[in-house]
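What follows draws every value from the coordinates through simple rules; no lab data is involved. In this text the structure is predicted, and so the values were computed from the model without any measurement. Cβ atoms are built from the backbone, for glycine too; each structure is taken alone.
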Structure I
């Protein structure tokens, strides 16, 4: 059972996540707190497996709190849970040792996926941030040939990032499967990666370089 501490300055949000996650037998909510000082103290005392940490807290923000918590409870997997979809905040949290970043627009399944991934020591970035990072990567990477991608190819890149197969992309865009495969081949050739996995990894890796 994964032991979870929830740190958010909104009681309603803490109560909602407590109720939702408690219904899953894989998770156990061990406490909640409303400010960053309490988050640090409770992390030191309980050593949770997972800390859901809001970025915008007092007396200091979640970014500063994450740094302190990592020092006193390095085994705790920190997941930033925030309204902010700014790449700078993502970069700061990852550099300070957080393994997960989930915006408050994310779904319940995404949150559960984040908890499970981080509990295994893996990084997790929600779909909203992945799409944003992909847009930034495609827009700002002047050294690549991504600017030559067509509108249709950009659509397909986003669907690949969401985990859709060629057949599913074919259905979603109402185009022939062979056409999708041709687009995929051209995309990989233009961006100079070997496969779709490499494309997604390149996007995730750039999360800490923005």
Structure II
């Protein structure tokens, strides 16, 4: 499976280092580099990637605004926020803008590749520290009106593990069930929440506080 990547980054050194990471993998093609949100919007109309690695702080138009605009004109493009910022506001804003994941720039090359593959398969890759902060956001949201969507105890357990950034195999090992069973539970969760991926499920959990604070 070849993955076409667009890189949106304004720092020349980070452009070089990220390009070098991507260049280590023969199935990854860097199809464009843009240095701000405006350039990114123009680039996707001429050379559509599968995934965009999107910086946040850039001149002219920041990455979160660019994410929202690109998702409106090219909704099938997966956008992963790729940044040094791990504050709660940036995480929450990126989720609302439609991002498919949130990675810090210090991820190792193999982890970056694994995250790209996960996104291509419909997942929502997040750096571990980001997943932890996302879980904290979910817990705080419990102050809002709760709606359980008729989720079972097991489904709530799995949703908690998803919010921590765990993959199917890790959840299966943690809960002593098979990966196949985990996948079936996740399908049921998505159906009950009427969402299509982990990021959407987390976003809904943030809104309704369906994951407990304990």
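Here is how the numbers come out for the structure above:
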{"read-out": "Test item: distance in nm of label points 7 Å out along Cα→Cβ at positions 159 and 183 calculated as 0.5, pick one of I, II", "value": "I"}
{"read-out": "Distance in nm of label points 7 Å out along Cα→Cβ at positions 95 and 199 - highest-scoring structure of I, II", "value": "I"}
{"read-out": "Structure (I, II) behind the derived value 1.6 of distance in nm of label points 7 Å out along Cα→Cβ at positions 15 and 63", "value": "II"}
{"read-out": "Comparison of I, II - label where distance in nm of label points 7 Å out along Cα→Cβ at positions 23 and 103 is highest", "value": "I"}
{"read-out": "Structure responsible for 12.2, with mean projected area of the Cα convex hull in nm² calculated and labels I, II on offer", "value": "I"}
